[in-house]
Structure P
Amino acid sequence: MTDYQAVLFDLDGTLLDTLSDIAGAVNRALGKNGFPGHSIDVCRSFVGDGARTLITRALPEDAATDETIDRCLADFRQDYALNWHLTTRPYPQIPELLDQLSGRGVRFSILSNKPHEFTVKCVEKFLFAWPFEVVFGQREHVPLKPDPSSALEIAHLMDVPPAALLFVGDSPVDMKTAVNAGMDAVGAGWGFTGTKALAARHSGAIVKSPLEILEWI
């Protein structure tokens, strides 16, 4: 466990609790188009596979045509652009974790399926105090997680072998990304998926609190 040279973090549900702001923007976009909204707990299950999939899951199944998805997605993006920061905050212990990693000279980066512009905005506002080397969100013409392309690109940019980069995320998508990229993964049990649901789809390590990550470095 002392062989890891760097950490690759997911963002939503791992470093930042963004769920309320995401759910609010989803529900306002749905309401604008005449569709019912969802509770935060229901929205939790929609997140993790990119904005288009988020909106597709939020729409009634019989209404999820390409045209309707496009319209609601545009409304969601417009709303979220104004309201992405209202309640979003780092999870408890995340500042302490990043302080400890920085103090030990451990390098770290971020890979998210959140649209790249919003990923960057969130990092600049809420995580500006720490030296993330690479920050990637969903970029045009680049496959989303669990495709390993972006994870491997980050490893290359950091000049760290994939096997020496520890992937920390809260979803099965993150765990599968790590496997696909040849990286070890640790599940963030405090995140959107939750320890029990994550354990049902990830046979590897899961930690209940951020500071437990330090035991792996």
Structure Q
Amino acid sequence: MRIAVVDLGVGNLRSVKQAVSTVAPNADVVLTSDANTLLESDKIVLPGQGAVGTWFSELQSRGLEDAIKTCLDQKPLLGICVGMQALFDYCEEDGGRQGLGLFKGSVRHFSNFHQVVEASENPPLPRLKIPQMGWNQVFQLRDHPLWNGIEDDAYFYFVHSFCANTAPDSDLGVVYGGADYGHKFIAAVGRDNVFAVQFHPEKSHDNGLRLLKNFTEWNGQAA
């Protein structure tokens, strides 16, 4: 089995590769920016860190956008952090840009969501420290094979200033996990052969390694 970790030159890519190799020692885990390698691989890990504009610029400059879209249709794929955010319709970071549109909804700065919630609270909510950087609990909204062996409200490691929320007409059945940082936001989302998380499983010790192991054993079906 070949598992391809998409190399866009952003994020802690070697840590992701090493974590996947640890939980799947018999797999051929490759770090690649070659479209043909992605198309020929059995499973795809789509990581990301930093600004979404840079992430998309690298995706396009390396000629990988079409290959990623094909993989989204055909292969088990795990999105991580910006790799999850890119799957939504729109992200307001870097002046705003369209995402890959697999999930309806937008990715917005924490402070923008917080202002809306704070206006309805009495007394005011405490001021958020942004980015959220550290451990936070993830509540599981529905079962998924990638949650196997992971307790509800388990802790995972987050580093992000932007977060995703579904659109009013979204299918909420795609949301598999949430977290709370001043307001509730999407921590895990999935559809068919795709599962994506806002947190960093490669930094999340036992829970993160278990999720990655579950991914390496996943057949791409939600049930």
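Any read-out appearing in this document is the output of simple, stated calculations on the displayed coordinates, not a laboratory observation. Because the structure is a prediction, the values reported are computed rather than measured. Cβ atoms are built from the backbone, for glycine too; each structure is taken alone.
Given 20 as the derived value for relative contact order in percent (Cα under 8 Å, 6 or more apart), which of the supplied structures P, Q does it correspond to?
Q
To which of P, Q does the computed value 0.70 (FRET efficiency 1/(1 + (r/R0)^6) of positions 46 and 158 (r between Cβ atoms, R0 = 35 Å, to 0.05)) belong?
Working through the options, I get structure P.
Of the structures labelled P, Q, one was used to calculate Cα extents along the principal axes in Å, for residues 54-173 alone, giving 50, 40, 30. Name it.
So the calculation was done on Q.
Please state which of the structures P, Q yields -12500 when helix-only ellipticity at 222 nm (-39500 (n - 2.57) for each DSSP H run of 4 or more, over all residues; to 500) is computed from it.
Numbers: P: -12500; Q: -8000.
Working through the options, I get structure P.
Between P, Q, which one scores greatest on volume of the Cα convex hull per residue in Å³, for residues 22-61 alone?
Q
If distance in nm of label points 7 Å out along Cα→Cβ at positions 14 and 142 comes out at 1.4 when worked out from the coordinates, which of P, Q was used?
P
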